[in-house]
Structure 1
Amino acid sequence: MGIFDLFKGKVNFNEYAIALDIGTEFVKTLIFKVEGDKAKVLGVGRQRQRLADIQGGVVTDIYGVIRNCEAALEQAATQAKIMPEQVIIGIAGELVKGITTEVKYIRPDQNAKINLGELSEIVSRIQKQTAERARKILAYETGHKEVNVKLVNSAVVDVKIDGYHVTNPLGFQGREMEVSVFNAFAPNVHLGALQTIAESLDLDLLSIAAEPFAVARCMGPDQESDFSAIFIDVGGGTTDIAVVNKGGLIGTKMFALGGRAFTKRIASVLGEPFLEAEQDKLAYSSGKLTGEKKERIARAVKQDSEVWLSGVELTLEEFSGLDLLPSRILLCGGGSELPDIEKVLSEAKWGRNVPFAKKPTVSFLRPKNVTSVIDETGELKEVSDVTPMALANLAIDLVGNETAVDGVFSKIIMTLRS
């Protein structure tokens, strides 16, 4: 890891950081510099994971993943000519639970101005309630009686004072305050693996971020108070879904079906190794295949894409807090490049338990839509690049601060001020 030492100590690192997206298929890393409210990408690195390194978004071989991270970081550092010391790492997978909770609070003195201490008490109360819910859900899903979880991300979704919406309650007066807070939790064992990776890379961990949370907040000024959409990030091992309604993040959910399942189906049908099937899938997705092989792959993935759609529908049914779901679907992630994904979503006949007001439109979330992240390398062109860019966007307000793994409440206040 000599190249890391080569670049250290030569610049002021308070302006630089790393976004590390540890995906099922690839480790993707960006080295960026924060200038004002923008992140400028100076270096990009990608390294394919082995099949045994990560399953369903969960690290299964820590040291295998570390080697892949080192390779991706070396590529990015060589291009950027700098190796920052701070990193934000994304976490995904079925065991990451994103829950939005609302509480109504009657203030003892309606004439007193709302201050930080009062808001902190309310948010802490919500987080305790949500942590218990997350523990129960994970215990049920994993079959373990006791699952220790830790808060990953938190953001104030909505605030009302005496029935009136406000973007920041600090300084207001009133009797009744309604606060909705989004919290994402993950099991300690998975967070610990990511912390071990950061320590082994000799990096200061700015934050561990739930990737669907990051993607749902990546569009910056485009996400006005009336912005509503369903974000679907199709990765190698999982599909992550986030629902945003009127500017507020309602929740995030994941299920364990992604691009790797389609590759395995193609490998089985064509009788070829996984990596060869992956290349055939990419060629099929880009329209480069013709003839019998194209037809065989199309038949192979058709059934799997319908199963995937069923997973999306079942997941959307779980967003029971909304009368109507947003009628705009935004796709990203490498798995979404399979044309059958967009097709089944566009042609879907949604069941009565998925309450769309009208047939949803389907489009892609592309790097150009992440307006706060400027690509100076010219290499971020694919929908699979959106997730690491979304992580960089989250890190803009954190770079240069002290390591903030546990400073969750300060980040919540940032969500109010942004």
Structure 2
Amino acid sequence: MWVQSVLQEGLTNSESSGNRQSPVYQKYLGGKGLLALIAVLSAFVPLSTDLYLPALPGMSDYFAVSTSLANLTLILFFIFFSAGMLFWGPLSDRYGRRPVLLLGLAIYIVASAACAISWDIWHLIFFRVLQAVGGSAASAVAMAMVKDVYSGRQQESVLALVQSMVVISPAVAPVLGAFMIPYTSWRGLFFALALIGIVSMAGGLLLRETIPSRYTGTMIQSFGRLGTVLKNPGFTSLLIVFSLVSTASLAFIADSSYIFEKGFGLSEQGYSFFFAANAVALIAGPFLYIRLSRTFRRTSIIAAGFAVLVAAGCCLSLFGDTSAVVFTLALFPASLMGSCVRPGGAYLMLEQQKEDAGSASALINCFGLVFGSLGMVLVSLIGTDLILSLGLINIAVGLLCLAGWLMIGRLNLAHCVQDHPER
């Protein structure tokens, strides 16, 4: 029902969208097919990393290597995925979304199959790097396509749907991987990723080009557009503020198993139950934003979200170690509102750039991963008390984001910040 309302809203908006295309112009995919393709492409990071996580210990045993060496298949994937987006994003502005997407997916499919038949750990690491490079094209292009096709209120609604899919995937992928392992092996999980790539490729072949106008400079000049986008004070200020949110969310994901299993003495099944409760908050956040945005100003929703991060961080620091239930209840509002502010933030960042949507999309996704990785490191460096560390990170992130958000509005650094669609 919610997706149908998004599509119906899009048909109305498209009549006055200027040079933007409407989903109905997707001759083969249609509006729903385009939404589904964008959602799948946006989930390539968690699908490619979390699906095989349950098999990672077994892989180190299979290749008779250390855990740290096996973990390189995960670490290098994130590094090259982040770098790859900065490569594909500008190229999609020059050559179009569709050819870049198809080339990236072709690399991803071949690399995934090669991972499945790897004969030693170094070959697996190499093919994982190729998989990251190919998959990064999907993420870079997905958000740029949202900018190409949708506008105004509908763009925020589609971004909310995309953000929900992004947080659903890391919650579902490990469970799916654990379910598949008794019936297959780690090789089968990589074949499953290749199959996901093939399905995405089918959607990409049916896709009609979405970019309204292409950058006409040289290939080298197209990469320079990354710097041009970063020189936009409105975009860069918003980029820093909303990327910081990933620091808090990924800090929890990094040490959640240690907190619940070692800290509270839960079993793996018990841990998955409480982790799922947090995933519910992440999934509900974007939908809550759309609901609230019908009544409240965007500025108020985002400011309230950052304030909740601070309050939740205080509760975690003071009472989080009481029990697993209390910890989860204290973390729930932080996860909910941290996810809630993402659609509005993504919309505002994209609105700062009338052109170079591919470069802007690449920077948004790349900075989110970089700041998230920083959170993974910080939560362990602050101290041995992981719950207190997590609480302090939420407090710091909330305060920094709130201060940055208020400064952006006060100095009028970014346009559209004070605007509200349909109000």
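Starting from the value 7, 24, 35, 24, 8, 1: which structure in 1, 2 was P(r) over Cα pairs in 10 Å bins from 0, in percent, for residues 126-293 alone calculated from?
Considering all the candidates, the number was obtained from 2.
Starting from the value 0.20: which structure in 1, 2 was FRET efficiency 1/(1 + (r/R0)^6) of positions 86 and 302 (r between Cβ atoms, R0 = 35 Å, to 0.05) calculated from?
Matching structure: 1.
I have 0.30 for FRET efficiency 1/(1 + (r/R0)^6) of positions 62 and 358 (r between Cβ atoms, R0 = 41 Å, to 0.05), calculated from one of the structures 1, 2. Which structure is it?
1
Quick one: helix-only ellipticity at 222 nm (-39500 (n - 2.57) for each DSSP H run of 4 or more, over all residues; to 500) came out at -27000 when computed from one of 1, 2, so which one is it?
2
As an exercise: relative contact order in percent (Cα under 8 Å, 6 or more apart), calculated from one structure in 1, 2, equals 23. Which structure is it?
Structure 2 accounts for this read-out.
Which structure, out of 1, 2, was distance in nm of label points 7 Å out along Cα→Cβ at positions 134 and 390 calculated from, if the result is 1.7?
Only structure 1 yields this read-out.
Values quoted throughout were computed directly from the atomic coordinates according to the rules given, and no laboratory measurement underlies them. This structure is a prediction, so every number in the text was calculated from the model and none was measured. Cβ atoms are built from the backbone, for glycine too; each structure is taken alone.
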